[in-house]
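Quick note: the coordinates plus some simple rules give every number you see, no bench work behind them. Since we're looking at a predicted model, the values are computed, not measured. Cβ atoms are built from the backbone, for glycine too; each structure is taken alone.
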Structure P
């Protein structure tokens, strides 16, 4: 997909250009966003200059899922982990270079590349997390300083290491008059409560449960890799919700656990999807019915999370991530919320670009030595500057 120039606020006197890179739980592609930020502590006004999605080939996606699911023999694990670290570093670097080229921006003008990497393990109960996509490879191929490994510092400070995107949600979507929930439907669903006025210490954010991980893995498992996802939610729309299975799925200790909390593919991933598909085959449940049930599961989990853990009245639900392009999931959310349910695009941020933009902001703050997480949302002991910085071609770590 070609880079797309985006309109935004102009007139920034001092500005910094940052490329944000993101590969989510589904591991289906690399999102790259080139964003112009104020060269200082303020996040507004910002401008998205270009955004590009680069799909990962199915064979590489399968390798990532197999590694994360622990499907490799013991002797193969370290070799494959090291190999994927380099391979994904190359993919991230290529995405950054292509984005700058398509936008007509020389890489030398980019202050820093901020890469979330690809999460293959996240165990906050162990204070441990692992994102791969070697930042040294990205720095070598682009010549620019690279910020990566955002989560470990938050974990070291007693936090969950996630969610981190709420720092961007606060900057982009807070409103002085109404309380809002920002819902990201990536592989995992997470919510951010933004109270009217947007006081940082009042923001509440946490992972809810699965959004696309189980849906995509179920399709891939049932089709033996012939299909990667339920295009347009068409299968889910044809299916009928299995109420008994839905009740079982909702009877989940993680859903009842109060925030701060985070989760990932370790809990809602390939193994669970395979078990659900196999069970459906035994019980005569079609793939369409399973997908309809999983859509209902995600939507009800979000609705319950907002009822139970959001401390104020929700006037608006703003949705981003890949799930925002699934009409079945959006319809299910609309039926459960008596307020407007809108894509992020309606508020000036392309939904597909939001996570890459979030890491562009986090990377800018790392470069400037400014805190870039919300301690209340992660559970960390206090504000921290997250991310580890790899020098660019000139040996510098700054502009």
Structure Q
């Protein structure tokens, strides 16, 4: 059976060149980078090289790259570590209703320690209004966190406007860029952002590795205590193979980012147009233009999403109903609810997220499979509802 993977916002396959770069550090170059002898020195150089590769992709200084275990740890370290260093400045946080669970739940956890969070809403296209941020800021606001691009809809926030508002008020602004890195050009030095996050497995590096990019002038309290690794900001022996893999993935993304973004956008647009032309009663969710080039979030009226996902899976097509971190939850998507979708429509919604391994043949196959499948599922549901 042909297998087509269209769930790249959940995770991506490790690229062959990334794996090749990692393999020596499982066996030949096994040393601890903190060791002063020969077994550690070469490994230390590899870690420093990877730090430079990550920095080159996001246009920051290598000293501003802090390696972590992934996007969730980077988010937690940014939010909790910055707040811990600024407790005397206030107790108010601002974020949005459509953030990834790592951001949303980090803010919620701080509320148990006496902080208060204002979660800003979005419009029906999933877009935030910068004026809402300005209105929400108080004298006690110490941190603002907003994502660069949404993991479910792909909607791209006006980060420069949001960051400028925060900067004028002297408030720390962090940005979850996990879904945007490798898909959009992001230049840390040019953005009014104090910290941003990276997850390796979203850009063809392995799971279990990520990075927090944090301005050298910003103080962040460590969440993990122990040794002096990562300039005393994150203790623990470094995940050297993962770090090397992340570095290589960032280098590859930098080389062909513009080409791949255009190619994948063309495939995504063909998929969207084909669905709209052949299947009635569908709704595309998100901003029509300000959207990641690889993401299509779409609702099929009269279809249970569980049935649709199962049928697509039986035919070798892997997609999702939204965030992989929420895949086991039966709750309606918080993102879609914030956009004003009713529960029935939200439960008929799937996300296609394309990647560098997808081809025109993949899209043609899905467009051949989907129309009769949707028609059959609608008829079956109609019969059962009688």
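Suppose FRET efficiency 1/(1 + (r/R0)^6) of positions 168 and 312 (r between Cβ atoms, R0 = 30 Å, to 0.05) works out to 0.05; of P, Q, which structure was it derived from?
Computed on structure Q.
Can you rank P, Q by mean count of other Cβ atoms within 10 Å over residues 16-23 and just name the one with the largest value? Walk me through the numbers before you get to the answer.
Working: P: 27.8; Q: 16.5.
Across P, Q, mean count of other Cβ atoms within 10 Å over residues 16-23 peaks for P.
Of structures P, Q, which gives 23, 52, 23, 3 when P(r) over Cα pairs in 10 Å bins from 0, in percent, for residues 136-191 alone is computed from the coordinates?
The correct label is Q.
Which structure, out of P, Q, was log10 I(q)/I(0) by the Debye sum over Cα atoms at q = 0.07, 0.11, 0.14 Å⁻¹ derived from, given a value of -0.33, -0.80, -1.20?
Q
Thinking of P, Q, which structure, once distance in nm of label points 7 Å out along Cα→Cβ at positions 144 and 360 is computed, gives back 0.9?
The read-out was computed on structure P.
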